[in-house]
Structure I
Amino acid sequence: MKRTIVVLTAVLTALGLAPAANAARPASLVVLGDSYASGTGAGSYQDGTAGNCWRSNNSYGELVAARLRAQGRLSSFANVSCSGAATADLARPFKDRPAQLDALRRDTSLVLLTVGTNDIDYAAYGGMCVQADCTGAPTEAILAKLPQMGRNVTALLTEIHKRSPYARVILVGYGRQVSTSDNPPGATLDPICGEGILTTAERREGNKVADGLDATLRSAARAARVTFASPFAYPERFEGHALCEAGTPYLRGFDALAPGQEGPEAVFHPNQQGQAALATLVRA
């Protein structure tokens, strides 16, 4: 009987299903990805990263690491995320920094990742919605890029598994950036929500892209057998907090364009409260 228990425990451990004792083991954490992972727009930037990688101490990865550290459950931590990174950029030097994937080790036990929007020029699309009209052909063009993005993300996740075969990988989604309808009456909103800037039609089509992005990342995560943490899966935590909604905004708008702020790179990116919500999502 004793041998049976030992063998069963070994099998559960190999499958990552062993209970409490294994779950409490200190984590070797690596954070990879783009501006959503680095925390562009969330302030408190690490030395040498403002104006390039925009790596924030308020990012969800840093907050998860801080929680694990406080619990005595963090054995090592590397945050190599960088604003502007596409999937291909994680495997090569980017912005004068080593390839992000080089931070992975065979004994890495937890990887947090947000990536994909730079593969489809999502930021340029958002800029078009603000400055011109992104309905119709521009929306269809970006939707047509999603299948290739999905293949890119799946291939990246496969490479992460090769380098860190025992790691739990959590792919974190982007969620919704703007409301799906007109401005709520009486609410104090960012100037980006002003008359004629983001029309109802643009919000509707922009959210069609956001929905497609989320579905594509979910499929990639399923294909690679990793966890997908999507803001859409937790409406009680995120609904009402996109730009142009009545709740406390979780994203930067035109406030990022004020003197002394990050500039256009931070528009449509999570602020400090948004990154904290993403950290809660990851922990959940």
Structure II
Amino acid sequence: MADASIENAGLVIVDKDAGMTSHDVVSRCRKMFDTRRVGHAGTLDPMATGVLVVGIERATKLLGLLSLTTKSYSATIRLGAATDTDDREGEIVSRTDARHLDDARIEAEIPALTGDIEQVPARVSAIKVDGRRAHALARTGAEFDLQARPVTVSRFDVVEIRRTDDGFVDVDVEVDCSAGTYIRSLARDLGVALGVGGHLTMLRRTAVGPFTLEHARTLDALRERPQLSLTIDEAAKLSFPHRDIDADEAESISQGRWLTPVGRKETYVVIDPDGQAIALVQEKGRRASSVMVVRPATLR
């Protein structure tokens, strides 16, 4: 028999407004959906807008398993000033007139920031340094260095270049990248390469894994009509490869037993004859075991 925690479980793809934290979004969703079981995947900075994946009820267990390894952004990089946070919310630490840079000179530095690169995260990132978040340390004025990390920038396209009367050059870009890539760091590094400094003035996340702005709704729209973007079935089917199983197999895996493997390496979702997602499964040796049971026997 269906359970309310399954009927109400799923993902809400929020189009986050600027000026609020990801935790603020979770708090508001708790009120709108009248449940404490709410979580999010892929934090967005307060300045940023766009796609934030929120899990409701049992779908919170999905969040850590979702393939959210690719992300897409629209952003504006301002050349001509560096800030201590690498974005517009920080204090300007250097200022250089950038109007002498022509479009070709700017675009010539983009390939060096594309592909598999080593990137130093922003000092106000959430990366831990000796057990403390870098952004918390930065606020204390502490001196510390962050190590470069490998990231992948698969697309870094210049959409438009605009010049301002006060010596700045604003570069609108679109970026596809791996999880862990800091767009603020791309802005900083482009400014360094061009010798004028750079920082981020606008950031909008347009996709996280398979979830895009097409799925997303603003909090104002959700307040008027609280509604899942994807049920837990739809979310599992969109996010993972499928394997169809029969009713007996569905009953078995829903009770925590294992299935016969079929020679697949990736995590996949097993679907019963009614089209319901029963479990997420990984194969190891002679067993295909669940890494998350979407519908335990007690809820079926």
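A short reminder: the numbers here are calculations on the coordinates, not readings from a lab. Here the structure is a predicted model, which means the values were calculated and not measured. Cβ atoms are built from the backbone, for glycine too; each structure is taken alone.
For the set I, II, ranking by mean count of other Cβ atoms within 10 Å over residues 153-160 places I highest.
Looking just at FRET efficiency 1/(1 + (r/R0)^6) of positions 121 and 257 (r between Cβ atoms, R0 = 41 Å, to 0.05), which of the labels I, II belongs to the structure with the highest value? Once FRET efficiency 1/(1 + (r/R0)^6) of positions 121 and 257 (r between Cβ atoms, R0 = 41 Å, to 0.05) is tallied for I, II, the winner is I.
Structures I, II were shown, and FRET efficiency 1/(1 + (r/R0)^6) of positions 33 and 265 (r between Cβ atoms, R0 = 25 Å, to 0.05) at 0.95 was computed from I.
When helix-only ellipticity at 222 nm (-39500 (n - 2.57) for each DSSP H run of 4 or more, over all residues; to 500) is computed across structures I, II, the figure -11500 traces back to I.
Cα Rg over 2.2 N^0.38 Å, for residues 41-168 alone was computed and gave 1.20; which structure, I, II, did it come from? Here the read-out was taken from I. Could you figure out which one of I, II the value 1.16 for Cα Rg over 2.2 N^0.38 Å was computed from? Attributed to the structure labelled II.
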